[in-house]
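J.: Listed below are the structures to be examined.
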Structure P
């Protein structure tokens, strides 16, 4: 068993405990700061509401110090595992408007990744027509339990500003961006102006 520090919260350290030579994350453990992980015990998912606690802390941190590309970050009082936010890209053509999105955390978080869905329509190769996003950092093969939501949101902002044509959800848009970037940008600008949300002042 191996313990890796995920974060510090006041007088507590939060560790992810790994088995199998550090390959398989199994438990989340909270111990007093400076004590290090207790490798022979720990609170597993069935005995400790880690997903709600971690998402509550992460939401609190992001609300206190939001990144410049994010506004209106909130969760339902009844369910801290579902967040809503407004994304403000800074590169054309998406910089003309803003985009609402929903972040859903599974009960097994941080052992399983969150899911991101745009609730505002967006003309983008990496976002399908239902709003689902192809974001490598939260794919099942790439996800790491030590990854924080702020890192996921940063990766999302980068992806929106700079589409990844190697992993498209909409091949037609990826092909258009490759073959005729000017037409793609024209279409994306018109679509953004039609469906995007007004940016807060």
Structure Q
């Protein structure tokens, strides 16, 4: 029987992908529990979304704190909640080396492209670059975080076709749907202990 995965979610924006996780847990399609949702933005809708479902939602104010000091508080909150896996959902803050080292292979991020393509950008900037380049397909990537942005071991990717008349918003919507699918699958694989990481490469065990 797969173990229940205790989750912490860090986010700075609307948290659309979080809704898919909440829904899957409520429908008993995912053996997980969201222990805490933390944002560095007081007005981020991700906190409202969490509160709407009676989840523990916390604004951690970054004002006047160094990255290291901020992340120390973050770590304290995560440890207090006995978390197994951390999800970054639209988290617009660079994490300290200390945080990255502490949660090596336990912190997942989504990126709205098929890495290594279109690495480095965020949110709509990535989709703009995709449309400018006139590629026929894009997608999303779920990867473990490392100190180097968008370079961590890739767990899952999902392709998304780019239509002729695609806009940034329509592409974002399609890619987000794909992100939600791979986030849920990633949590399941983690709970089933099917992820093996060696030399910055991920292997999914049968």
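J.: To test your reading of the models, identify which of P, Q gives 8, 35, 38, 17, 2 for P(r) over Cα pairs in 10 Å bins from 0, in percent when calculated.
T.: On the way: P: 8, 32, 30, 18, 9, 2; Q: 8, 35, 38, 17, 2.
Answer for the origin of the read-out: Q.
J.: One of P, Q was used to compute Kirkwood radius over Cα pairs in Å, for residues 51-130 alone, and the result was 13.6. Which label is that? Show your work: numbers first, answer last.
T.: Details: P: 13.6; Q: 14.7.
Working through the options, I get structure P.
J.: Hey, another quick one. With relative contact order in percent (Cα under 8 Å, 6 or more apart) computed per structure, which member of P, Q shows the largest figure? Don't skip to the answer; put the middle values down first.
T.: On the way: P: 16; Q: 20.
Sorting by relative contact order in percent (Cα under 8 Å, 6 or more apart) in descending order puts Q first.
J.: Which of the displayed structures (P, Q) returns the greatest value of mean count of other Cβ atoms within 10 Å over residues 139-146 on calculation?
T.: Q
J.: One of P, Q was used to compute helix-only ellipticity at 222 nm (-39500 (n - 2.57) for each DSSP H run of 4 or more, over all residues; to 500), and the result was -8000. Which label is that?
T.: On the way: P: -8000; Q: -11000.
Corresponding structure: P.
Readers should treat all values here as calculations from the given coordinates under stated rules, not as data from a laboratory. Since the structure is predicted, the reported quantities are computational estimates derived from the model, not experimental observations. Cβ atoms are built from the backbone, for glycine too; each structure is taken alone.
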